[in-house]
Structure I
Amino acid sequence: MKRRIAVITGTRAEYGLLRSTINALQKHNNVEMQLVVTGMHLLKRYGFTMKLITDDGVPIAAEVPIMEERDDDRKAMATTVSRGIKEMSAVFQKLDPEIVLVLGDRVETFGAGVAAALTGRVLAHIHGGDVTRGGYDESMRHALTKFAHIHFPATPGAMKRILQMGEEPAHVHLTGAPGVDELLGADRASKDEIEKRYKVQTGGYVLLIQHPVSTSPENTQKHIDTTLQALGKIGRPVIAFYPNNDAGSEMIVAALERAKTALRGFQLFPSLQRRDYIGLMEHAGAMCGNSSSGIIEAGYFGTPVVNIGERQEGRECGSNVKHVPNDVATIELTLRRCFEDKRFIERCKKVQPPYGDGHTGEKIAEILATYKLPPDLIHKKFQEVKERKQTRVITKKLTKKLTKRLTKTLTTRAK
């Protein structure tokens with residue numbers, strides 16, 4: 001009998017990160033993959049991105065609406081979590097998955113993770129142990145680690161932090177970041193396609209993705225205005241995307257819409273096919289904003305990144321990422337460096353990011369398909385520090401192994 005594994009997806013970006021894992025689970029002979037679509041995927045304002053999933057030919061087991069079109073404040077975030085727990089509990093009762101797989105730290109993910117754990121499912125969590133400062137993501141991510149029974153950290157540092165939270169080493173698997181898989185191997189928009197479709201010169205435009213910081217939505221207007229002023233000063237074409245719908249998002253959307261007419265060469269999209277998005281990232285002269293995509297993914301193409309503000313503070317990254325405050329002059333100067341500083345540009349091309357070798361989805365699928373699920377797995381045992389003397393040794397060995405694989409993968413790609 002096949003193992004039923006439910007995979008939760010709530011946003012276009014997260015679906016792109018999960019796609020290699022979803023495909024691997026679909027192909028596995030021992031798995032019945034149940035894709036549950038929720039959150040922003042079902043909102044017209046954000047492009048009704050469930051269509052991207054159906055276009056891929058992936059069957060959808062359930063659609064779970066838990067958000068309103070213009071949910072934009074802290075109350076809405078809390079309401080989304082409560083709806084998520086309620087509606088996901090009902091869906092899990094119907095689908096009866098043995099394992100529920102979630103990624104990251106958004107409100108949809110959190111609601112689904114809590115519902116899975118409290119209905120007695122085995123919860124598997126990707127990207128636990130990451131660290132960021134801005135937003136409620138940090139709290140929800142670490143809370144999910146304590147609810148989860150199987151962990152897939154993306155980096156050695158993240159693995160170490162999960163172990164520090166008392167999780168059992170036997171259930172913590174260093175796999176890398178699944179979003180990297182498609183960067184290193186998948187079809188993506190070519191240089192010619194990008195130039196023709198978006199009327200830009202490759203290497204000459206800025207890719208902008210800026211989200212609100214959910215713990216301080218009152219600063220959102222100031223932050224996006226600061227970024228747009230800096231972009232106006234450098235005079236480069238900009239390709240921008242709608243933010244997520246955390247508290248404060250409507251202010252960003254309104255500012256971006258105004259920028260379409262105020263700034264020459266400014267293009268704005270609610271969402272795009274991941275194939276185009278990856279191509280745009282690869283051929284951008286710089287990325288800017290505060291998206292995890294710039295931190296985790298851009299380094300694999302050697303794309304310079306200007307990370308603005310505190311939202312991603314603390315997350316591991318390559319030397320292609322420059323962290324700057326919400327200050328017009330500093331953002332402008334750093335963006336200019338991305339286009340004009342030849343030594344920095346060359347250094348970016350040699351970056352070895354810490355997020356894996358491009359085979360994460362396969363690893364996660366195989367682990368979940370073959371994992372022993374004893375009845376006591378859901379009865380979690382806190383591991384005291386004295387019981388984990390070998391943590392440092394384990395982390396060192398896995399880091400060395402992952403680095404060796406990544407070097408080999410990047411060398412092959414360069415050839």
Structure II
Amino acid sequence: MEKERLWNPQYVALMTANIFASCGFYMVNTMLVSYLTGNEVGLSSEAAGIIAGMFSITALISRPFCGIMADRFNKVWMLRAATLFMVAGAFGYGLSKALPFIVFARILHGIGFAINSTTLISLVTQYVPQNKLGEGLGYFGLANVIASATAPGFGVMVAELMGTGKVFWIAGIMCVGEILLLIVVKYPGAKRTAVQKAASIGIKDIIAVEVLGYTCVSSMFSFSNGIVTSYLVLYGRELGIGNISLYFTINALAMFLVRPVSGKLMDKKGMYIVAFPGMALTIVSMLLLASAGRFTGGAFAAVMVSSVLKALGQGAAQPSLQAACIKKVGKERSGSATSTYYLGGDIGQGLAPMIAGVIVGSALTPLKGYIVSFNMTAVLLALAMIGLVFIYRKEKMAKRFSEASKDAA
């Protein structure tokens with residue numbers, strides 16, 4: 001059967017659609033603040049920052065309800081509707097320079113992206129064999145890696161050659177491409193599950209409580225991303241490091257290599273066999289990044305090694321935690337599991353720059369503030385790792401108790 005193969009036409013179409021959606025997202029996010037503060041719109045940095053942040057706030061509010069819809073309604077039609085929202089949002093940025101219109105476009109884009117990202121994962125699990133879920137999600141996540149490595153640079157190039165407004169048009173066209181790809185995706189004609197038939201909505205439909213432990217652990221990786229993406233360039237300037245942006249390129253390349261391998265290992269040996277080493281590597285990477293200035297003449301090399309270690313660690317652990325969330329609740333509640341997982345990521349990614357901003361602002365020098373922020377992230381990751389140990393021991397004890405009960409019966 002088609003569904004028994006990982007690389008079936010439906011899976012490939014959804015992965016390509018994910019690349020289009022992610023590229024449009026990164027192109028817009030890279031150029032939006034520059035566009036808003038430029039001569040075309042002329043907003044202050046504060047106002048532009050608020051509008052840019054509306055995307056995350058809207059996605060955060062929408063995320064729990066996305067899971068309910070993904071579990072109860074036709075996922076293909078939901079994706080098509082969400083992508084139309086993204087098209088309207090992307091085109092909207094360039095259609096009018098009026099502030100209310102831009103705000104409305106930003107909200108539309110945020111809602112569309114929240115539904116799109118949640119439903120894509122929920123739908124793709126329907127076409128991935130259960131025994132290859134880790135591998136399937138690992139490869140699927142490469143779409144985001146590819147987009148993060150290529151789309152920002154492409155967006156800057158388009159802005160320089162044709163103007164910033166054209167970036168939004170191209171991002172919108174990419175979303176149209178996703179809609180066209182979804183034409184070939186047919187929703188599985190399975191019987192309606194108990195989740196789909198349910199008339200009432202409970203807390204478990206909004207939040208998959210069973211996976212909150214995994215979500216909290218994974219959110220610390222998102223927290224580290226928020227710290228690094230917001231302050232690495234400024235940190236590099238303080239250390240006098242040129243070409244600091246190579247950190248992100250090397251990180252993407254290393255993650256591209258590790259994700260498929262870690263997914264296969266997770267399917268064969270379980271989530272913990274990759275999650276614990278992955279977390280340890282990420283902790284070391286943050287400590288190394290914080291201490292890069294101590295390497296006389298070797299600060300650049302230390303930052304690049306930190307990039308590789310972070311990619312290997314995060315690329316191994318995060319997809320495994322995501323797959324574990326879906327396995328924990330079953331595919332019929334994959335939407336709820338995915339939205340809960342992403343909700344943790346949204347919170348971690350959103351809080352990190354704010355907390356680090358307070359630390360940097362309160363420090364004697366900006367450099368000390370960056371170092372404290374990176375070290376703090378390592379400590380939080382270590383605490384999350386300890387939490388994962390407790391989760392592992394609890395699950396192991398529950399399994400032993402279950403086996404003992406069966407033997408007694």
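What follows is calculated from the coordinates using simple rules that are stated; it is not laboratory data. Predicted model, so just to flag it, every value in this text is computed and none were measured. Cβ atoms are built from the backbone, for glycine too; each structure is taken alone.
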As an exercise: Rg/Rh (Cα atoms, Kirkwood Rh), for residues 95-278 alone, calculated from one structure in I, II, equals 1.00. Which structure is it? II
Supply the structure label, taken from I, II, corresponding to Cα extents along the principal axes in Å with the calculated value 61, 46, 40. I
With distance in nm of label points 7 Å out along Cα→Cβ at positions 103 and 135 derived from the coordinates and found to be 5.0, which of I, II does the value describe? II
Quick check on the output: 2.5 is distance in nm of label points 7 Å out along Cα→Cβ at positions 223 and 327, derived from one of I, II. Which one produced it? II
If mean count of other Cβ atoms within 10 Å over residues 159-166 is calculated for I, II, the one returning 14.2 is structure II
Computing semi-axes √(5λ) of the Cα gyration tensor in Å, for residues 255-302 alone for each of I, II, the value 22, 12, 11 comes from structure I
Say we calculate mean count of other Cβ atoms within 10 Å over residues 79-86 for every structure; which of I, II gives the highest result? II
As an exercise: relative contact order in percent (Cα under 8 Å, 6 or more apart), calculated from one structure in I, II, equals 24. Which structure is it? II
Value -28500, calculated as helix-only ellipticity at 222 nm (-39500 (n - 2.57) for each DSSP H run of 4 or more, over all residues; to 500) from one of I, II, is from structure II
